[in-house]
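Q: Input: structures, listed below.
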Structure 1
Amino acid sequence: MKTRVLGKTGFNVSEIGLGCWQLGNDFGAIEDSEAAAILQAALNEGVQFFDTADVYGGGLSEQRIGQWRAALSKPPVIATKVGRNPELYPDGYSKAKVKQSLQASAQRLGVESIDLAQLHCVPRDVLFSGDLLAWMEDFKKDGIIQHFGASVEMLDEAMFCCDHPEIASLQILFNVFRQDAVESLLPLAEKNNVGVIVRLPLASGLLTGKMKLDRIFDEQDHRFYNKDGAAFHVGETFNGIPYEKGVALVDKLNGKLPEGHNILDVSLRWILDQPQVSSIIVGASRSSQVVRNAAASSLSPLSKELHEMLGDFYRSDVRNAIRGGI
């Protein structure tokens, strides 16, 4: 597993990280033993970056990570998020409440100071007011967190955060079905030494190439209840693309890939071919998926011709199908 530096944190993180939303049982129930097995499989594959949030399972994901972490002699980098729990979201933000949320996360994770705390897709007006970022500066000075960043939904939000002098990282929606950050955000992130963390690299599973039109999702799975944005931002599920359209687009792209290439590997490698990206957080509900995803770090870069084809396909076929803005 290759590593990259995560912006101003100075942390060496694995190119493939583990997204831990599923460990909150938010995609269907996972037993404690399987959750621990997933975490350990990731570590065994060289994963050194784990991403969670206080709202994943109401703290269950953090708790499971904390219990597993306690037995490690050299724990990996663990990032969490703040800003979406019911005490705060959408209009209950105060410095005291945010501090309390972070301290509760630290307790569940079993740490004195959180490695990286990220604002968690907070409302646009709250983000742009700047208060939250100023509070995070103070929490860093107080030692509650070591570094802070932001997880955002829209590119203009990312650009705003990127100009903050102390922000260490940005977590963004970015994949072969959402490419606009290549020209607008990534150069600015590089200039300002802001690490880029990619979430939804496989567009909620679309880009695994395994999704079929008759697929039935668990009622606890956001791909069931948020496919049209009923619960939160529509872009967080299937990249904002209607499911049936997404399956059709994947089928069409599959037909364009050179022989010997599969869409999952191409999708992950395309992201890693962007040098400004620090880590891709890929979720996994089984240990075998962790091993499969981690292998992307050892793949050769894609050819210039394949990059050009993927860019053309995005602009001509995909971009106009995305709902919720970019």
Structure 2
Amino acid sequence: MKHISEILSISYPIFQGGMGNISNAPLTAAVSEAGGLGTIGCGTMKPEEVEKIIIETKERTNNPFSINIPINVSTYTKQLIELAIKHQVKAVSLSAGNPSPYIPILHENNIKVIAIVASVKHAKKAEQAGADILVAEGFEAAGINSELELTTFTLIPQITKNVNIPVVAAGGVADGKGLAAALMLGAQGVQMGTRFIATKEAPFHEVYKQKILQSSENETVIIGRSVGKVRRVIKADYTERLLQEEKEGMTLEQFNEKTSETYHLKGAIEGDLKRGYVNSGQVAGLIEDIPTVKEVITKIMEEAKEQINHIYHSFKYYE
């Protein structure tokens, strides 16, 4: 089995999670420049919007990056695939839908395919369809999530036991200990979103970043469970109102409207948590600073090595 670093030509086994409509070139390029895999999340953006971000990202870095296409969320999947081909993007991650129809054309154009999965069943199907890498996302992760509610700690070993392609762990990782744990569970690397929000290069509102820094272990909440649309967000005025409306009988249509990207942008870009929301993983409780992306990745790699060495020497006592 090839390693993800070899498959993608990256220096470190660290992916940036797709961030939907708040995706941007400065953060994506910074992750790739630091040796990880930066990712542009297409969300519900129009192809011309995504293309601008791709072009700017290529102007900022010559290193590989990917684009994430949420198949059943975007109405432009075919056009976004064409964009990836046009701009020779290194990899495309496919989520929120069946990746099978799109894998052959991406492979024909030498583009690696990363499939986002949250169950063993979907992992097996993605492997059979030809995916090069799987990102297995646990329930701790930010944003739109799986209704199965499987945690990363239980999901990763079950998937790695059942597939023969590289797996990357997502959800609940923000430091070197998290990377070391993912490797122990059988993953080859990690994908992080929330940790990269709280970085100097991330062009998000200071209110969003400070909210993450101030978070304790229970500052995130699940909205949308009552309508079958699970999303993990930070507790704030707007999300508290949404939860109350769910208790009172919110419809799926109402939920979709009130969690549309308009309200996400209000929170993440404008910093207005009374009229908008921000995504966050449970790992926010571990984040205490706003370093550069390079500092984040360097520290994670150093800490992971230290942790693995510590475990190795500790186990010598049992020989």
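Q: Which of 1, 2 yields 3.5 for distance in nm of label points 7 Å out along Cα→Cβ at positions 180 and 212, as computed?
A: On the way: 1: 3.5; 2: 2.3.
The structure behind it is 1.
Q: Using relative contact order in percent (Cα under 8 Å, 6 or more apart), single out the structure from 1, 2 with the greatest value. Before the final figure, lay out the partial values.
A: On the way: 1: 23; 2: 16.
Going through 1, 2 one by one, relative contact order in percent (Cα under 8 Å, 6 or more apart) peaks for structure 1.
Q: Given that Cα extents along the principal axes in Å, for residues 36-75 alone, derived from a single structure, equals 30, 20, 7, which label among 1, 2 identifies that structure?
A: Details: 1: 27, 16, 15; 2: 30, 20, 7.
Considering all the candidates, the number was obtained from 2.
Q: helix-only ellipticity at 222 nm (-39500 (n - 2.57) for each DSSP H run of 4 or more, over all residues; to 500) computed as -12500: which structure among 1, 2? Please list the in-between numbers first.
A: On the way: 1: -10000; 2: -12500.
Structure of origin is 2.
Each reported figure results from applying straightforward, stated rules to the coordinates on display, with no laboratory input. Just so you know, these numbers come straight off a predicted model, no measurement behind them. Cβ atoms are built from the backbone, for glycine too; each structure is taken alone.
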